[in-house]
Structures are given as C-alpha cells and as structure tokens.
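Take a look at these structures.
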Structure P
Amino acid sequence: MHPYFHLFGLNIPAYGTMAGIGFLAAGLYAVLLSRGDRRVSRADLGYAAVIAGCGMLIGAKLLALVTEIPFIIEFREQIFSSLESFSLFFLSGWVFYGGLIGGLVGAWMFCRRWKVDFGAVCDIAAPAIPLFHAFGRVGCFLSGCCHGIRWEHGIAFTEAIAAPNGVPLFPVQLVEAGCNLLLCVALTLMRKKCGRSGTLMCVYLASYAVIRFALEFLRGDRIRGVFILSTSQWISIAIAVFVAIWFIKRPKFQAKETE
C-alpha cells in the first residue's frame, strides 16, 4: 500500500502516523468517558495515561525482541553492521500484546503508588484501547506489516516494507481494525451494565483474546510462534485463563471487602 505519507517533501511513516492519531483519539475518548466519574480526577487519569504509554512502548518492544531472537541471531552481522541498520531494526517491530501488558502494568504501578482506583482507570480505558488499536491496524495495513495469508481474492501490495509485494494477501489488518471498532462500541454500551470494578477491562481482555486467537490463523507474516500456535495465541489463552479465574474468584474478593 503506502508505507509513507509524502508531505512537504518529507516521507512520514504511515504506521507511526496512524498510531499517533489513534493514541490521541483514544485519549480524547477516555476523557469523554470519564465525565461524571468522581472516582478518578482528570489529572490522575492523565498521569496514568502517560505512565501507561511509557509502559506500552517498553512492553511492545521487549516482546518484539523476544519473538525475534532467532532472527537477531541469524542476521546479527547485518543488524549491528552500522548505527543506521541497528536504528532501523530497533525502531521497527512492535507487538501489541506486549504494549497492552506493559501499559496495564504501568497504570497499575502508578495507581498503587498514588492510591488511585485502578479498576476505575481500567474501565474508563477499556473502550478507548480498541479505538487506538483500530487506527494502529490501519497503519499496519498501509505499511504491510502483520499481513495475512495468501488469498486469491486478496489485496496485492506494491510498496510494502514487511509483506511480499505482488502477492494477493488476505487483509487481516483491516478485519482486525473493524473488530476493534465494534468492540469499542460494544464496550461503550456495556459500561453501565458491567459496573465499575474492573469488569469492563476483563470483558475487553476476554473478547479481544478470542478475536485475536481466531485471526491469527489468517496471519501470514514471518514470526509465528512455537509448536502449533503463534505467540499471540498462547498469550490469548493465558489472558482467557486469567479472566476466567478473576470472574471465579471475584465473589470471594467482594465478600472479603464487605466483612
């Protein structure tokens, strides 16, 4: 597709641009959702977002590096041959699940340190996360990363950086973007029904885990994982198990709080 936007003689990366727009849109949407919520101040929500954003970047890159260890070992001479090649490698490749986990850990650390209601922050952020992710997946489609399997009725890239050019591929990035938008709408409508105790975030995590597990079978990019499942599918299973345990244990936690 178009990995770069050409503006005033500059080549602006499409993925970074879409991710940036998505982050701003998600932030504004979270602020809108927080209106009338007295449990979290706008200032605390903003600080939590900044710390979560730092955690997101760290987590997304760390998981990407872990999944790319075989690639790094095989092409280490080329990667470390110059500062330019190392910078190109380091600045490319980000894993959403790593960013999601890193962001949640960062927000949790901030909330614990400053005694902010972590559940409230999560429930405000839950509908905003898939909104951000939808923009990010459009960026993936434009640059050609996270591409789909070969499909005769698919879309053939001509300037892709990570996808094979001239080969019709299933547009799995756009399908996931659409699923994220639907998830954003569904979570927004469910806010009042789910209560305000972190339930909405767990609903998001479980829902996205199912979506991601299914869509991984339609992915065709280089790094897939171990055994018969991809890395993201194993993480999806782990998240689903965590959410199931949380829902099972939740009544016990609530009983202890009321004692």
Structure Q
Amino acid sequence: MPPKWVIGEVFGTFLLIFFGCGAVAGAVAFDAFQGVFQVAAVWGAGLIVAILLTAGHSQAHFNPAITLPMFLFRGMKGRLALGYVFCQMIGAFLAATILFLIFREPLSAYEEAQGIQRGQKGSEATAMVFGEFFPNPGGKPLSAEHKTTLSMSSAFVAELVGTGLLAFAVFGFTSTDVQKRLGGGVPFAIGITLTVLICIFGPVTMACFNPARDLAPRLFSAFAGWGTVPFAVNGHGWWVVYIVAPLGGGVLGGWLGNTIFHRQS
C-alpha cells in the first residue's frame, strides 16, 4: 500500500484536472458553457472537492507551483517535494486519459464539422482540452492575426502574476491565524480564489497556474493524435509561459505570503 500522501496527491490532482479539463472539453465539443465564469466555477469546485477529500492524506498541493514554495519557505523535505510533483504529474496524466476516452467521439465529430484535421495546423482548437495555448483559442484554430494579439512576454507576465496571486492566497489561507478564523472554510476560500483568477486570466492564456495541469495533459495529447501541435503552436512559449512562469509566480507569491503571514502562524 503506497503512503497516504501518494494517494492524496495522485487522486486529488486527478479530481482537479478531471473536473477542470472536463469543463473545457464540454465547452469545446458541445458549447456546453456560456462564458468563462461557468468553466472557471467548475475548476474552483473541482479544487474544493479535491481538497476536502484528500487533505487528510496529503497537504493537498496538486500543483508544483505550490509544492516548490512549500519546499523553499515552509520546510518541506526535498525528497518529499519531488514525490509530490511526480504524483501530481501522474494524477493529471490519468485524468487526461480518462477524459479522452469519454470525449474522444464528440471531439472527433467536432473536428469533422469544423474541417479540422487532428495533428495538423489548426488542431489546437481541440488540443486545448488538454494543454494550453495563448491567446486562448476558444475552440477555434488560431489565425496568424489572432496570435499577434498577445506576445509571449505578455502571456508570461499574466501567468506569473496569476500564479503568484494564487500562491499568496494559499499561503495566507493556510496560515494558523487565518485558519482559526475560517475554520472549515479554507478549501472554499482557495476554490473561490481560483475561480476569480481564471475569470480574469482565462480569456488571455487559459489560466494555467499549474505546470502539472499543463505538461501532463499536453504530453498525453501528443500521444493521442495531436502530435507536435501542442509543442509547436506557441513555439518556446509552451514551456516559458506554462512551466517557468507558474513556477516563478508560485515562488514569488509564496515568499510574499509567507513573509506577511508568518508572524501569524
């Protein structure tokens, strides 16, 4: 039997990605949601459910951009931190796999109706169910003109700031003093924070804030027929914006949150 924290991080991350990417899949394949708020609310609800179900097993990070500052500023052991990140990747990859099995036929039907050939230029319209792209494709192929509306540097800043605010909130809500005041409301406060941040940043970069959320499903999509598209559409931006920026934002937000709330902890 694996340690409880392994179960917690794998299953918790699975739930978060299954809820969130499932909402994106429904939006792309069925136009099931009206506006970014509905998709953002599902992501927020997924985070709340994941925390409530697994916080007794692990620290409920589900995100390398939270685990890294916990290692740097909250005394988390390095080997344990690496284990958390590995489990987060596994959970996210499993969620992408199950979602593909569920939405495979609807996504294929959508591609056929839109004249999209999976694995070819323009198939980021459906690859966005798994990985992320900037600017947000909105279920459509990104035109050359649309791509010019958001530079990689602007996308980097968006992900850096968004993740920083999320990490700041997590460190604040989990401080001893705030936990005493919120009690069992901490998971809901974190989930609401994620919902609000996705509402703001989702239309811009799809609001990653989580390297495991992006990288594991992106890798899956490459194996599932999208080929090099997930790694080619934004050039180096796929790792600069969705890996480096969230990690940097997590460290900055975690440092600021720990600095401000440490005296209360």
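A short reminder: the numbers here are calculations on the coordinates, not readings from a lab. A quick note: this is a predicted structure, and the numbers were derived from the prediction, not measured. Cβ atoms are built from the backbone, for glycine too; each structure is taken alone.
Assorted remarks:
- Rg/Rh (Cα atoms, Kirkwood Rh), for residues 158-197 alone - highest-scoring structure of P, Q: P
- Ranked by distance in nm of label points 7 Å out along Cα→Cβ at positions 30 and 110, structures P, Q are led by Q, which has the greatest value.
- FRET efficiency 1/(1 + (r/R0)^6) of positions 6 and 38 (r between Cβ atoms, R0 = 30 Å, to 0.05) - highest-scoring structure of P, Q: Q
- Which of P, Q leads on Cα Rg over 2.2 N^0.38 Å, largest value: P
- Value 17.6, calculated as mean count of other Cβ atoms within 10 Å over residues 22-29, assigned to which of P, Q: P
- Once relative contact order in percent (Cα under 8 Å, 6 or more apart) is evaluated on every structure in P, Q, the highest one turns out to be Q.
- Structure with the greatest value (metric distance in nm of label points 7 Å out along Cα→Cβ at positions 150 and 246, set P, Q): P
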